[in-house]
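Right after this note come the structures.
Values quoted throughout were computed directly from the atomic coordinates according to the rules given, and no laboratory measurement underlies them. Predicted model only: the values in this text are computed from it and were never measured. Cβ atoms are built from the backbone, for glycine too; each structure is taken alone.
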Structure P
Amino acid sequence: MSTRLPVAEPADVRAAAARLIRADGRAFTAVLALNALAAAAGLVGPWLLGRIIDEVRSGGGVAVVDRLALVILVCALAQLVLARAARFVGHRFGERTLARVREEFVERALALPASVVERAGTGDLTARGTADVATVGTTLRDAGPELLISSVQALFLIGAVFVLDPLLGACAVLSQAGIWFALRWYLRRARAGYLAEGAATSEIAEIVSATTSGARTVEAFGLQRRRVAASRDALETSRRTRMYTLYLRCVFFLAVEVSYLLPVTVVLIVGGALHARGAMSLGAVVAAALFLRQLESPLDTVLMRVEQLQSSGASFARVEGLGRAPRAVPSGSPAPADDRIDVRRVRYSYDRGGEVLRGVDLTVRPGERLAVVGPSGAGKTTLSRLLAGIDVPRSGTVTVGGVPIAGLDPEQLRRQVVLVTQEHHVFLGTVRDNLLIAEPAAGDAELWAALAAVGAADWVGELPDGLDTELGSGGGLPEPAKPAESAGRARPGGAPVADGSRAQQLALARVVLADPHTLILDEATALLDPATARHTERALAAVLEGRTVIAIAHRLHTAHDADRVAVMEDGRLTELGTHDSLVAADGAYAALWHSWHGERPRPS
């Protein structure tokens, strides 16, 4: 069961938006100023048209009309130039702000503890980093500038009507009361609706991600129908949430469209009555009607963008919510006195699960090679996660040099303890880029040495551009080109078929470059064939001479080569000693060893 990442409260979203505006305050001020000037230039046309009508009625000649028409043309051109400039500055502001949102999201995502990411599920984090960030970006780039432009225009137009006649202005505002009530009805429901829609999208992404990554397991256990049913349920939930937000939009926009007809009608009726009594000129009535007719376009844009802001606001709340998730330990934690690892009376249980570790005590000496063996479900992987600082014990302590491992800041932890599992990732970019993640300052000689240490130097050397070979679309790792098969194995994107064992070797090369004092291997060579796995493990042992290596051993030759072997059974550490002493003791380890070699256990 996944634990969703938090969502920011409205106050937090407003504070975050204000922070982004302050970060580029000059551009934001320029956008407002240019929009105000463009809106002011746009007011001149209707007002001068009213003047032309009054001048003609009072007997004015063609010269007056021509002069006023020229001013209208000049103001229209000025409005066009100012509006384009405002849009340009607004888009630049939006792109820079979006870049800040993306960078902050990546920083926060990387600062999340691994356990938080695992419990939340990759689907939720992926949906926030892609769909939600894209929605926020569209708003910043397009909706934001348009909303500013239209808001300023609408305010200036309504203000112009009040300047012509306060009574007409009041009539125009009162006749638009229906928009206000429709907007309030919509806003009370929209945020919750869009948040539910975003959560449903994350659930779909999580189900698809989990099903595809565990496709072999699903097939092996015959879980296809169950996964299809779960996908259908998630899709149905998503459909319902989308239909609800569609219903909100339909009601809102219908009320708005009806409300657009009233202001012009009311102003013409009231203005006509005033003109009939001699209280207002015909030109003023026409100018007021034109102002309100112009109001429809910016007001329509404002309301459309307000609707979009509800969607993007919910997305921004999900993006900003990452800041409320538990953080990794900040820098400045105490430095360990030495590299000795102590596990004392450790107990651990997963959420909604039974106890996995039951009072484990273990000391790992600096420079020791320790193998942890035992049947499936014995707690080996859980112990490795505690030793790597990913999880924190429910009770007891796991320390390195007297400092809790989980209390080390990320940089200290990376230099002290690194956990390597069979789940490796190949990043888009070159082979060099994939290696420099571990040590950005490494030179080519160090990169080749790390590749040689894990047996990968030969095949990397056979790649078309060596270290500068681009890895395939989707993180695929290309195999060395072979004349007979390179054409048939190529992907549409140009990269040949991915090789899981080579991705694993790249990951191990990153470990060599990171140079941690303690290396924890949990099935880290599972994708390699037995001979290559043993060669790689021995090569790593040679490179990491003097380092502590803790191997979760599923192939018992690893335990045979270790300094000591720890045997886990049912969450407890039941045996601890050298390979020879444990075989001689004829206990649980001896039974595993004999079974591994196909031998019958000795008679007792």
Structure Q
Amino acid sequence: MKPATHPFRGRLATLALALTLAACQHAPEQALTQPEGSTGITAKSGWTFRTQAVAAANPLATEAGLAILRAGGSAVDAAIAVQMVLTLVEPQSSGIGGGAFLLHHDGRRVQAYDGRETAPGAADDRLFIGPDGQPVPFMAAVVGGRSVGVPGTVRMLAQAHRQHGRLPWARLFEPAIAWAERGFAVSPRLHQLLAAETALRSDPVAAAYFYRPDGTPHPVGHVLKNPELAVVLRRLAAEGPDALHEGPVARAIVDKVRQHPGHPGRLSLQDLRDYEPKERVPLCVDHAASQRPVRICGFPPPSSGALAVGQILGLLARTPQAGLPLAPDGLPGPDALHGYVEASRLAFADRAQYVADPDFVAAPDGRWDSLLAPHYLDERARLIAPLRARQVEPGRPGGTVSAWAPMSEQPERGTSHISIVDRHGNALAMTTTIESGFGARLMVTTDPSRPGGFLLNNELTDFSFVPADHEGRPVANRVEAGKRPRSSMAPTLVFDARTGQLIMSLGSPGGALIIHFTAKTLLGLLHQGLSPQAAIDLPNFGTLGGPVLLEEGRFPVATIEALRARGHTVSEVAMPSGLQALQRTEAGGQTAWMGGADPRREGIVAGD
């Protein structure tokens, strides 16, 4: 492990820059930007299966995963098949040009596989500082080569497959290759997102693939073939993950990044060759659910998801609104929402202060679960009052004195989630991403005469654009060579704390709101006794530290006014989550798996 960077190293060198950027730390809140646009609600009734199930964001991907399970494959085998199909049919959200976190349980232990992208070796903390000394506008940072991190998904999946795969690696690519070659029908969601997208047309390869000659997206139902992706997937199937990190595909990636006409990036062939996934220690916390004690396991830093979700649930457990009680109308009332939001503000203050790549930044008090320690949560929960706190500061677990500057809130973008259980006793939760919708808007091809390819991530925009505050204190999540940007992804597995039996797998896309989407669903499942579908269907809500965010059109005026009376600013906004969840149930001595998929997106659950 690389030693933690000394917080004052280079302080004098960054002081002048920090003074220039001080105003950025206190900029007015911007309107909430969502990772992907809202495309409406499609009611879903939920699913139940006896032995195995796949929940994914697109029906073709779900069916591919189930086909692998039925062929005798493991949960990891199915996840690989699902991811390859998602690269084709849900290209705006994830793919082989991005990164992922995978949480796996084999019936005995939980493992956390980190396939998060890394900053190139030539990157530094001025990556997103413009010639005028100011941070570049967010979308100017997103679009182009500058934002592209070293992809990690494929090598991470290969690592997990070596340990838990049952079918040959090449077999897992067959569904995606078949769909890429014969084509798939453009879905209403993909069509609508392409119509709303403005920057993707600037890439000639992407424009030729996704749009017609007149610049309009292919219509719903158009059969879209991707022969270039089929070639790349065949190469990956035959040669393994190194086919993406070395050879012609790697050269095509680097050329695309470094030759961008407006914002070239710093990615090199050496960066691709050197990338290594990591296996990390899962972050698990005990929680008193309404019917039984549970153990909730999630992903540790560089993700902030499990820490923030764990803190929110732990803080709420110490308030009168412990289980987010639902009002007679079946919705969280103002008291419950107030308690939730104030707990969230405390959690997000700690997130902004402490959480970053653990290979570069030491945990407060020497361990990340110090932020979840009962005595620390007791102390923080006492700050939750009947009215909105004027200001929320990060805590000091174990008396920590932090030399880091808090990171200002920045937009975080798109992802996809997969939950799978197999008949062999394995289960996983995997959240996968290329960051913004359509990533860096760069489509890679090894042969421009073949239509299609795959999109690259813009993951480096998850780093703090501002490297230090006005006092010269560095931000923990600033850009550094080889570093993994902080994430909010929260793949989650839940266990019966008494027996150790797995009882749930869940997660969601949604940028920083992933934390709230996941926490909401856990509260519905663990405290309200809702089915996975009913818990997912609950309206979304949360905060990023500022206004209370409520899913538009879902809460009564009386609730909104009551929150304002407690001192909150309330914004009704689109909050298009993409939750997937599986839950074990027992009835009449028979085990079954109940599944739910978000009505705000097009995913389904399938199984046996």
(Q) Starting from the value -20500: which structure in P, Q was helix-only ellipticity at 222 nm (-39500 (n - 2.57) for each DSSP H run of 4 or more, over all residues; to 500) calculated from? (A) P
Q: Compute distance in nm of label points 7 Å out along Cα→Cβ at positions 217 and 337 for each of P, Q and report the one that scores greatest.
A: P
(Q) Tell me which structure, out of P, Q, gives 2.8 once distance in nm of label points 7 Å out along Cα→Cβ at positions 193 and 209 is calculated. (A) P
Q: Determine which structure produced the value 10.0 for distance in nm of label points 7 Å out along Cα→Cβ at positions 49 and 577, calculated from the coordinates; the candidates are P, Q.
A: P
(Q) Starting from the value 26: which structure in P, Q was relative contact order in percent (Cα under 8 Å, 6 or more apart) calculated from? (A) Q
Q. Which one of P, Q has FRET efficiency 1/(1 + (r/R0)^6) of positions 113 and 457 (r between Cβ atoms, R0 = 25 Å, to 0.05), as calculated from the coordinates, equal to 0.90?
A. Q
Q. For Rg/Rh (Cα atoms, Kirkwood Rh), which of the structures P, Q scores highest?
A. P
